[in-house]
1. Match the computed value 1.8 of distance in nm of label points 7 Å out along Cα→Cβ at positions 283 and 315 to one of the structures 1, 2, and report its label.
2. Taking mean count of other Cβ atoms within 10 Å over residues 59-66 for each of 1, 2, which is largest?
3. Given a computed value of 10, 23, 25, 22, 14, 5 for P(r) over Cα pairs in 10 Å bins from 0, in percent, for residues 147-250 alone, which structure among 1, 2 does it belong to?
4. State the single structure among 1, 2 that was used to calculate helix-only ellipticity at 222 nm (-39500 (n - 2.57) for each DSSP H run of 4 or more, over all residues; to 500), giving -11000.
5. Between structures 1, 2, where is mean count of other Cβ atoms within 10 Å over residues 91-98 highest?
6. As an exercise: Cα extents along the principal axes in Å, calculated from one structure in 1, 2, equals 62, 45, 36. Which structure is it?
7. Out of 1, 2, which one gives 26.1 for mean count of other Cβ atoms within 10 Å over residues 19-26 as computed from the coordinates?
8. Upon calculation of FRET efficiency 1/(1 + (r/R0)^6) of positions 131 and 259 (r between Cβ atoms, R0 = 25 Å, to 0.05) from the atomic coordinates, which of the structures 1, 2 produces 0.85?
Structure 1
């Protein structure tokens, strides 16, 4: 058979790895089918001008991975069952309890349909680009959560996302806008927060000042601020954004929105030091549910992370494209 692949001598990936990746991709995509004969080592070496030793090592690795079998004196063939599983790359901005909930729910739904590889890009658009570019032809789906450093131009990461075939694209947690249809399960941060607070507006009537702790290095979406500020305006509450909570004093009549557990802990400690009554003199609403917040009787607003992972898995299995606004909950407790 005539079979060629593109080898990039200047790529950081070795020639052996490029050969292996090319064969794996073509086998898993169905381009190379069960029992199809591969080029001989000599033939492949001559066609691609690559050392026989490099090709021998690549074929050996493919055999170890179960993609090909060797018949002595006859040749190498695509193994039975090779390529039955799709490959999914999941790219998240950080590891957290909530991201883990999404991942585990997604894995449970996907089951044996696909192998899922998880990579972390740490809010860094350059690392995000590098991972996508290096793996663009290696996966059947790209599941991404597009959250980046504050101030990152949208064009910088949208240019990278545009490299992905929309039919292979799954965007979670944050809504983005492209012309083609793709899978999207998102939080509408601004409207989710405004709607959830508005349905419980009587709980805020005992307070006169709404404050959100929003650290400059938190990387949280700015739309969160928009939703909280819009609600404060509707309720005629004074509104403040707290960037440096550690040096700020608290006063009765204030209700706080906390976005992470560290600030929540520090706020509870300050309330106890001043001997204020939580839920009467000082209020707290915290983002994202944990068992500890339930035990501490802290009011919580949160998207349903488990549902997000499950929905993404089902949309892939059903080959369903489209946008879906994820469910959002308000858990009323004693801290408000």
Structure 2
């Protein structure tokens, strides 16, 4: 497989996402196995300073253009496709985040390249690229040989790599490159809706207490909030809880919500549907509480308790506070 490995840097409002560092860790392994270079592609306007933390890459290819100041898939796909026609990479890794979804929808078409979506594992076996993709909301995993006469685009799920392993120790060399982005922009970002004031970003919490239909009523959220407060974390939920309006959409974990990787994830009354598990299975420590001993959540939990969720949450909160003194 000729050509280098690319990671398209995912960033928003001046911050490189953890998903980018995860991709750099994955890309580093692929590039080393293939014996090629790992290059990060950074798109933006007056954003060269963001390249400083991308040192896992051998080089950062920086495209600066006023129309790349905001994340729009139309211009981003034009820029990456134009650059790819100059440099002929073998593999292009893109994170499946809100910032990059539009890019993923357009880039393969512009390149006439194959796309493997929802990638959970990317590896090189006997000199060939093999990718594991999850389908049907996580109910099925397939392994495909990803190859083509040109580049292969891989849409990689957050949590596939280690963000810590993707952080470079020193700033990488930066090569500023130019591509033709003349013409009508077509799509412009008019506004960005921030989460409700005072709400939390559950992707940044070290401890999460997740609630499902098994907590029985909205009134029992108070018990979950009490434990989350004792742990210094936050409450989140599965889709049925969000659909009932018990928690805002920004607190939803799962395929149709967000992916989280806290140090501690307490799943209370969560059945463990594949769509939910996909968003939390990489948590460092998972404790599941459910009255149903056969609930699927127990298959991914490190510790399981078959009991009433509210009773267990109350006991855990009391124990945590007692331990803290």
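Throughout, read-outs are computed from the coordinates displayed, never taken from laboratory work. As the structure is a computational prediction, the values presented were derived from the model and not from experiment. Cβ atoms are built from the backbone, for glycine too; each structure is taken alone.
1. On the way: 1: 3.3; 2: 1.8.
The structure behind it is 2.
2. Working: 1: 15.6; 2: 18.9.
Structure 2 comes out on top.
3. The read-out was computed on structure 2.
4. 1
5. Numbers: 1: 16.6; 2: 24.4.
Going through 1, 2 one by one, mean count of other Cβ atoms within 10 Å over residues 91-98 is largest in 2.
6. On the way: 1: 85, 38, 36; 2: 62, 45, 36.
Answer by label: 2.
7. Numbers: 1: 19.9; 2: 26.1.
Of the structures listed, the value fits 2.
8. On the way: 1: 0.45; 2: 0.85.
Source structure: 2.
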